[in-house]
Structure P
């Protein structure tokens, strides 16, 4: 199963789910038009 998110707030929830269940995977993406609203996202946080 794949679950997606487009905001840092929803990524925190998704991260909990994918760490709990081995058959659920997550993805995180930001549309280019939304980058101005999400400038504080650090790739190191996503990788951890």
Structure Q
């Protein structure tokens, strides 16, 4: 879910195909995961 919306609801609200919405969410989560992991590594070094 995105901000309380299902993928089909978000797809309709954004005017994009559901597959595109899912891919963008997946990509965003991966970027966030990588950024958090990098921050965690930096904090453990300091």
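Read the figures in this text as sums done on the coordinates, not as results from a lab. Predicted, not measured: the structure shown is a model, and the values here were computed from it. Cβ atoms are built from the backbone, for glycine too; each structure is taken alone.
Once FRET efficiency 1/(1 + (r/R0)^6) of positions 16 and 32 (r between Cβ atoms, R0 = 30 Å, to 0.05) is calculated for every structure in P, Q, which label goes with the largest value?
Largest value of FRET efficiency 1/(1 + (r/R0)^6) of positions 16 and 32 (r between Cβ atoms, R0 = 30 Å, to 0.05): Q.
Upon calculation of Rg and Dmax of the Cα atoms in Å from the atomic coordinates, which of the structures P, Q produces 14.7, 46?
Derived from the structure labelled Q.
Where does the value -10500 come from, among P, Q, when helix-only ellipticity at 222 nm (-39500 (n - 2.57) for each DSSP H run of 4 or more, over all residues; to 500) is the thing being computed?
Working: P: -10500; Q: -26500.
Label of the source structure: P.
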